[in-house]
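Got some structures for you, see below.
Here, each number is a calculation from the coordinates, and none is a lab measurement. All values derive from a computational prediction rather than experimental measurement. Cβ atoms are built from the backbone, for glycine too; each structure is taken alone.
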Structure P
Amino acid sequence: MIYHGAYRRALSLCCRLHSTYVRKMRYLFELKEDDAICRQAQNSGTFYLFHNLSPFLQKVGSKYLAPQIGVAEMKHMLRKLKHSEQMIEDSVLIGCSDDCLAYFALDLGSLEKSVIESELKGSFTELWKAFFQLDGKDASLLSSAQALLRWHDTHQYCSKTGQPTQKNLAGSKRVGCASGIIYYPQMSPVVITLVSDGSRCLLARQAAFPKGLYSALAGFCDVGETLEDTVRREVAEEVGLEVESLWYSASQHWPFPRSSLMIACHALVQPQQTKISMNKLELEAAGWFSLEEIVEALKRGPKPLKQEDGSFLLCLPPKWAIAHQLIQEWIKQQASTAA
């Protein structure tokens with residue numbers, strides 16, 4: 001009877017969690033499809049602010065947070081800056097809380113940045129830099145928000161007629177004013193692959209990365225390719241190695257460079273065929289790293305650290321990046337192999 005009671009409580013909890021999720025998804029669907037319902041949500045929701053696609057952050061102690069600005073504060077600020085409250089309708093829906101409080105993102109690029117920063121006591125920061133300062137929840141929401149705001153900024157005209165398109169209130173689509181063609185936001189599929197020879201993992205960096213940062217190999221899927229084809233091609237192109245076997249790990253939305261779906265995989269190459277032949281058009285550096293080197297880098301955290309000789313210690317992606325998850329999975333694989 002004790003076991004039966006515990007099972008029923010667990011089942012009840014599961015149902016409640018499932019019910020909360022379903023309720024949220026149904027509510028978000030309504031907001032995307034019905035402008036009237038979405039307008040009501042805007043009048044009670046909260047806003048994440050951007051300025052030319054850079055998110056607004058506030059420093060609290062040693063941490064950075066992306067504050068949610070209430071609609072009353074938003075309207076007060078817009079009136080104070082002598083701008084119409086109608087600007088709120090330029091926002092895009094990015095999610096909601098378990099209690100169905102809607103989250104929106106709004107880009108205030110047409111307003112004076114320093115005035116907003118002074119008014120709200122924070123600063124607009126490039127999203128890439130912000131990723132090293134935020135927790136996972138904020139990073140995920142800001143990632144979705146920037147990608148959606150960027151898409152609307154670059155899809156204001158119909159690709160068939162050249163005439164303007166109009167966004168719906170939620171920002172879940174745009175409609176050609178003349179053609180009636182409906183456009184939906186899109187993501188580009190990208191494979192990100194952590195290559196291993198059994199005892200070491202291969203990491204690389206591009207020149208645009210922060211100093212010292214190394215990550216897994218990544219590349220866009222070509223038209224007609226399977227994920228397996230893309231993994232093998234990218235590893236061959238970038239480091240001159242042939243993949244012996246591979247397996248899928250997980251996926252993640254990534255806002256760079258123009259909204260991508262990162263499809264994470266592990267790949268194994270033969271231990272006797274590990275000489276790197278780096279593609280210098282794609283990468284600045286690439287190398288094999290031992291388990292000890294990876295563990296030490298994780299202990300140091302994601303911020304670049306400069307040494308006395310001017311070089312930088314190995315720095316790994318932040319914990320909410322899927323490359324970080326691949327690295328953690330590889331560490332566990334090494335531990336299980338050793339055991």
Structure Q
Amino acid sequence: MDPATFDRERHVAFLEMMLERLPEEYESQEINRLTIAYFVISGLAVLDALDRVNKDQLVRWVLSFQEHPKSDADLKNGQFYGFGGSAPPNTLVDGERVSGNNCSHLASTYCALAILKIVGYSFSNCCIEPILVSMRELQLPDGSFMPIHTGAEADLRFLYCAAAICFMLNNWTGMDKTKAKEYILKCQSYDGGFGLVPGAESHGGATYCAVSALHLMGYLETAIISKFSQRCVIDVPLLVEWSLQRQSVDGGFQGRANKPSDTCYAFWVGGVLKLLGGYHFCNKEALRSFLLSCQSKFGGFKKFPDITYPDLYHSFYGFSALSLLEEPGLRPLQVELGIPLLVAAGI
């Protein structure tokens with residue numbers, strides 16, 4: 001494989017193979033089946049290869065993961081009625097009974113709705129009220145979100161998922177936006193980046209979640225304007241500086257200071273710079289060179305250049321990072337939502 005060439009067809013073939021049959025190494029990820037599917041379907045969409053997917057079959061499969069209350073009274077029981085990571089117990093999909101043993105999760109619900117949106121499914125056909133009503137119960141008094149109804153941590157990842165869910169459903173009754181914004185602002189660190197929780201070390205993924213959630217909620221432009229009018233909301237110049245400092249000498253992006261470059265952060269941190277209007281300041285040529293060095297001969301992308309095998313997570317974010325770089329043959333992204341722009345717009 002030419003290290004200076006993006007081998008699109010090899011990557012499409014890699015994802016098609018994953019669509020049909022996952023390697024046995026993924027067997028332990030049964031609880032994350034929807035998330036894995038999200039990486040495959042979104043990757044094919046970025047590669048402009050959704051014609052390889054049976055969309056009707058995919059929609060039926062995704063909808064089978066949604067949990068439904070038995071009555072309106074159940075919406076008051078604290079349970080979250082979204083999508084689980086694997087199918088609920090004794091579910092029929094295309095005439096076959098599948099088993100599962102998990103509860104609805106914010107990340108799985110985000111992945112399910114993103115897949116449905118990518119393939120052009122109309123949410124008017126989906127039972128969305130239970131999702132939004134029960135999701136609001138996951139928001140804590142400080143504005144953060146738990147991903148499930150009990151026994152879980154709360155941080156910016158799940159607040160972002162909640163914001164993305166409301167945005168995709170075009171209905172913000174599922175969260176208190178003001179409290180969510182206040183929590184995000186508390187997570188900005190002294191160096192400009194955002195930690196997963198207030199007081200935590202700045203991290204590329206957490207920073208993406210913070211900036212994208214503010215954008216989805218309609219607060220990002222206000223935050224930027226307020227900074228320059230001396231009504232500080234977030235420190236944008238310091239945030240841009242922190243983000244640019246994450247590009248290493250090898251051209252890649254690191255998630256935290258003093259860490260090696262990693263394929264996925266070319267999207268997480270690159271996306272932040274894109275949303276803030278500072279992407280043109282990074283060294284794009286060096287970044288592309290780093291990304292292509294992580295391209296696998298099997299198709300897909302690796303986390304680091306010097307490991308052997310690709311994985312779906314880093315493959316999708318490798319494609320997404322190259323899309324930010326406007327690599328020919330790739331769809332542009334709706335960066336704050338994490339899916340291809342033209343697909344999201346129904347084009």
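What to note about this one:
- Entry that produces 22.7 once Kirkwood radius over Cα pairs in Å is calculated, selected from P, Q: P
- Read-out distance in nm of label points 7 Å out along Cα→Cβ at positions 145 and 193, computed value 3.6, structure in P, Q: P
- At a computed 14.1 (mean count of other Cβ atoms within 10 Å over residues 49-56), which of P, Q: Q
- Parent structure of the calculated result 0.65, given that FRET efficiency 1/(1 + (r/R0)^6) of positions 209 and 249 (r between Cβ atoms, R0 = 30 Å, to 0.05) is the read-out and P, Q the choices: Q
- With mean projected area of the Cα convex hull in nm², for residues 113-280 alone derived as 13.6, matching label from P, Q: P
- Structure responsible for 0.10, with FRET efficiency 1/(1 + (r/R0)^6) of positions 201 and 329 (r between Cβ atoms, R0 = 25 Å, to 0.05) calculated and labels P, Q on offer: Q
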